[in-house]
Structures are given as C-alpha cells and as structure tokens.
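Readers should treat all values here as calculations from the given coordinates under stated rules, not as data from a laboratory. The shown structure was predicted, so the numbers you read here are calculated from the model rather than taken from an experiment. Cβ atoms are built from the backbone, for glycine too; each structure is taken alone.
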Structure I
Amino acid sequence: MIRTVVISAAGKGTRMKELAKDKPKHMIDVNGKPFLWYLLENLRAAGFDDLIVVVGHLRQHIEEFAETYPHKLTIVNQFAIMGEDKYGTAVPVLAAREAVNGKPFLAVYGDNLYSVRDLNAMNHDDGKCYVGALPHENWQKYGVLIPGENNRLKEIIEKPDHDVGSKLINTGLFAFTQEIFEACEKVKPTPPKDELYLTDAVTELAKQNKVFIQPIQDYWKDFGSPEDVGAVSQFLKERGE
C-alpha cells in the first residue's frame with residue numbers, strides 16, 4: 001500500500017493575479033482555510049500519511065502553515081535542491097527524490113482537489129505507473145491523454161490545437177514508481193520558458209508500456225485562476241466540507 005504523496009506547491013501562481021501577489025496560491029483562503037488544507041485532509045482520509053510538500057516561491061507561508069497543521073508534513077525546498085533557474089512540473093518531483101526514499105508514491109499538483117474515493121483508487125502498489133484521467137469539454141486547454149490497448153497510456157499531448165482523437169485530460173494526479181526520476185532527468189526544456197514538463201517524463205514511461213490510465217469517478221477541481229476561488233468555495237459548501 002502506498003502511503004507517500006509528493007505535493008507540488010512551489011510555483012508562482014501567476015494566473016491567480018493579485019490573489020497570489022504576496023502568498024502562494026495554495027494558501028489562498030477558501031471558506032476560512034487555505035486551499036492546501038482541503039487537499040491534505042482528503043489525502044489523509046484516503047490513508048496517505050507520509051505527506052511531502054515541495055515549496056519554492058514565497059515558501060515561508062507554507063512553512064508557517066506546516067507548523068500549525070496538526071499532522072506531520074515534510075517540507076522540501078525546491079530552490080535549495082534544484083536551484084531557482086529550473087522551472088516546470090518535473091522539477092518538484094525531482095526535488096523530492098531523497099524525501100521519497102525509494103518508495104512508490106503519489107504525486108499531485110498542489111492546486112488541484114480530488115475526492116477521497118478517487119485518491120483511494122490511485123493506490124496501486126503493483127510496480128506500474130498511473131495517471132488520473134477525466135473527459136473534459138475544454139480539452140484543448142490541458143494535457144490530453146492518448147489511450148492505447150488494455151487501458152495503457154500511449155502519450156500525453158500538451159494543449160493540442162487540433163483534434164487528437166481523445167478528450168481525456170491529465171488531472172495532475174499520478175501514481176509513480178522510482179522509474180519516474182530517471183525519466184524526469186531525461187526531459188528536455190520546452191520553449192519559450194524552457195519548462196521541464198512532468199508529462200514528458202510520463203510519456204517516456206508510457207512508450208515503455210509502464211503507464212496506465214485511472215478514470216476519475218467523482219470530481220477534479222482546478223484552483224488556478226481567480227474565478228476558481230468562488231467555484232471551489234461553493235462546491236465545498238454544497239458538500240458540507
């Protein structure tokens with residue numbers, strides 16, 4: 001059973017505009033608590049208790065939160081390990097390599113929210129990798145998953161500008177073996193920002209038939225732009241959370 005989760009919370013959150021001017025977007029208030037709190041609580045309710053939070057931009061806010069959070073969090077400073085010049089979704093995963101300590105693990109984007117049931121469903125300790133998938137009407141805005149035979153992933157195409165035969169999107173929820181680290185090290189920077197994409201590493205493993213698609217059954221909530229704050233707030237109120 002997997003107990004470890006790497007939570008990526010190092011980014012600047014530029015799409016949140018003024019709301020993330022003086023704190024990470026993961027610390028933006030939702031119904032009296034930081035957004036990150038809800039993600040952590042759902043992870044714990046799903047049985048994950050080795051929680052590794054990778055911080056970077058304005059990290060002191062998350063570090064202070066960790067001191068008051070009633071359960072143990074391992075804080076990893078991405079900038080101290082990887083430097084401040086490396087950018088992209090593969091970087092926090094690489095930064096957490098030592099903290100993961102050889103175990104299989106889940107990786108999640110810290111600005112996404114998932115149900116306890118869907119988090120439980122990702123607990124595949126079978127030597128394979130998985131990516132959480134959801135059909136989406138605005139698939140062009142996301143990484144699109146191209147399925148292969150027997151529920152395998154063929155590749156992930158980032159923000160395609162044409163129909164690629166799939167509307168399944170990457171929800172930022174993964175189950176990984178240690179092989180992800182070597183794959184991340186091989187990722188080449190993508191212009192114009194020279195980003196190192198985690199999805200490129202996942203595609204590399206998919207080409208070796210090592211990645212499977214896990215459907216999201218309940219919900220996936222993105223927390224990337226100002227309008228998402230009100231939407232997530234209302235969603236949680238309706239659920240009584």
Structure II
Amino acid sequence: MKIAIVQFGGSNCDLDVLHVLKDVMGIDAELVWYKENNLDRFDGVIIPGGFSYGDYLRAGAIAARTPIMDSIKKIANEGKPVMGICNGFQILAESGLLDGALATNRYPKFRCEWTHLRVETTNTPFTSKFKKGEIIQIPIAHMEGNFYADSITLDKLNENEQVAVRYVDKNGHLSNDVNPNGSQENIAGIINAERNVIGLMPHPERASESILGSEDGIKMFHSMVDYISHN
C-alpha cells in the first residue's frame with residue numbers, strides 16, 4: 001500500500017500528513033510534486049492544506065489546473081480514495097471532483113481554532129471508523145472555508161448522504177454560533193456521489209496524536225487505509 005501526498009507551490013501541511021502516515025501509522029507514503037503525470041503506483045491520494053499559489057484568483061483555482069489533476073481524476077475514476085484537506089478541499093471543488101464552492105469566511109478573517117464536528121455518515125472510505133452522529137474535535141485553519149452550493153445541489157447532497165461532517169457544539173447541536181465560516185447548513189466536509197472522494201476544511205492531521213489535544217482525526221486516515229486494504 002502506498003499513498004501519495006501532493007505538493008503544490010504554497011502547500012504547507014504536506015509534511016504534517018506525511019508524519020502522521022509514516023511515523024504515527026507506519027504507512028508507506030510519498031510526497032509528489034504537482035508536475036507528476038502518473039499516479040498509477042499509488043493506492044490513494046491526499047491533497048493537503050496550505051495556500052497553493054498564494055490563493056491568487058480563488059483558493060485552489062490555479063492548483064486545480066495543474067498537470068497532476070488529470071492523474072488525480074484518473075485515480076478517482078478508478079475508485080481509489082482521494083482526500084482533500086482545507087486547501088485540498090478547495091482544489092477538489094475547483095477541479096469539479098466535488099460539488100459546490102468555498103468562499104471567503106462570513107467574517108472575512110483567517111480562523112484557526114478547534115471545532116466540534118458531527119459525523120453525518122459512516123458510509124465512506126474516510127469515516128467508517130466512526131459512529132454515525134459521533135461528535136469529534138478537529139481544528140480548522142482557513143479564510144475561505146465558507147461552503148456554498150445552490151439549493152438543488154444541497155438537496156442532492158442531503159438525499160444521498162454526501163455531507164460527511166458538520167460544525168456543531170460539544171453536544172452535537174447545530175447553530176450559527178458554532179459555524180466558524182458561514183458554511184451553508186454548517187457543512188464542514190462532503191463526499192462525491194461515488195463516495196470515494198472527500199473534501200473537508202478541518203485538519204485531521206492536526207488531531208492525530210494525544211499530545212496535540214485530540215486523536216479523533218487519525219480515525220479518518222485509519223478508515224482510508226482500511227478501505228484500501230479491502231479493495
């Protein structure tokens with residue numbers, strides 16, 4: 001098993017993800033530069049957070065048009081798991097691999113803080129280690145995490161259980177007060193219709209060791225590895 005961690009100019013969470021996979025979990029992972037045009041040797045892909053190309057035009061817009069995205073789309077079409085974290089979510093949305101868009105936070109400032117999330121579905125390669133409705137704690141760090149989709153798309157996401165996680169309070173309740181960026185319906189992460197591509201604004205790699213304050217995030221990586229092992 002081998003997982004690719006994609007690097008763009010401006011990626012800054014790539015080494016964090018590599019540390020979790022290799023040092024914490026013992027998984028073979030490799031940093032892959034954005035000019036790579038063949039990812040066939042990998043069993044899954046993670047697009048980490050950061051500020052690819054300085055978030056010029058829109059967050060993720062330039063990275064979504066780099067050569068490696070064709071290879072990532074091929075991986076996704078083959079049913080292999082693809083995870084986009086923060087800027088990775090923005091890139092996946094810009095590339096069309098996920099629905100919706102990520103806009104500037106409701107209050108236009110960078111937010112870096114812990115959030116509580118409610119797991120909305122366990123029927124994905126990334127959330128199978130959780131219980132449906134489980135409340136987990138994972139931090140965010142972004143300025144453009146405000147998820148938007150039109151009403152038809154939102155209905156589809158809800159009907160197909162494509163909303164993976166939502167921002168909630170510690171008791172699992174939804175409210176505007178615990179929505180850090182203004183995302184519609186407190187959406188923090190979604191999956192594609194085929195259920196093998198996820199994008200989420202919170203950073204699970206920053207909640208994968210007890211010394212960091214939470215180990216909830218590592219379950220996402222364990223879920224992904226378990227999926228790869230059985231497919």
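Listed values, structure above:
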item: Which entry (I, II) yields the derived value 23 for relative contact order in percent (Cα under 8 Å, 6 or more apart); result: I
item: Which entry (I, II) yields the derived value -5500 for helix-only ellipticity at 222 nm (-39500 (n - 2.57) for each DSSP H run of 4 or more, over all residues; to 500); result: II
item: Entry that produces 4.2 once distance in nm of label points 7 Å out along Cα→Cβ at positions 80 and 160 is calculated, selected from I, II; result: I
item: Answer label among I, II for the case where log10 I(q)/I(0) by the Debye sum over Cα atoms at q = 0.18 Å⁻¹, for residues 128-175 alone, calculated from the coordinates, equals -0.48; result: I
